[in-house]
1. Rank structures I, II by volume of the Cα convex hull per residue in Å³ and report only the one at the top, that is, the highest.
2. For which of the structures I, II does the calculation of helix-only ellipticity at 222 nm (-39500 (n - 2.57) for each DSSP H run of 4 or more, over all residues; to 500) return -7500?
3. Using distance in nm of label points 7 Å out along Cα→Cβ at positions 33 and 57, single out the structure from I, II with the greatest value.
Structure I
Amino acid sequence: MRSYNVHEAKTNLSRLLKEMAGGEQVVIMRDGKPVAELVPYREPRRKKRRLGFDTAPFEMPEGWERPMTDEEVDAFLGGRL
């Protein structure tokens, strides 16, 4: 792993990017202590999502054990019944 102080990193940024792209680990130091690491950019993986397929079990909340009354259905539908 190669390390550079902040001044060296600013002066040689293009070279550091080439080193990093070639697989070299690049660490930026300030006062002899590591403060940053250059890592190659990776495109985020896009996972295809399928609607309605949750991995966690679903539990019905309390109060849904009984059918809705006509008044509850009307309130739920906003009078479109």
Structure II
Amino acid sequence: MTLSKIAITMDEDLLQQVDRLILEHRYPNRSRAIQDAVREQLARMNRSRLARESAKLDSAFERKMADEALGELSEWPQY
């Protein structure tokens, strides 16, 4: 994995909380703590996007499509 160096501006109180995590040995340095926070937030955003997209599905239509496909099978195929 290629790493890129960036500069960020952060509220002093937030930075103190990050530094506290380092003092508690929960993270080795600021970079790792911030990387994990960004990674977690992106994962959370992706999960909520999946939930939003799933909510758009018409469950009755999806069930009808599945029933039609299963109706064509006389029995489940062997695997």
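What follows is calculated from the coordinates using simple rules that are stated; it is not laboratory data. For clarity, every value in this text was computed on a predicted model and none was experimentally measured. Cβ atoms are built from the backbone, for glycine too; each structure is taken alone.
1. Once volume of the Cα convex hull per residue in Å³ is worked out for each structure, I has the highest.
2. Values: I: -7500; II: -21500.
Computing helix-only ellipticity at 222 nm (-39500 (n - 2.57) for each DSSP H run of 4 or more, over all residues; to 500) on every structure in I, II gives -7500 only for I.
3. Values: I: 4.9; II: 4.0.
With respect to distance in nm of label points 7 Å out along Cα→Cβ at positions 33 and 57, the highest-scoring structure among I, II is I.
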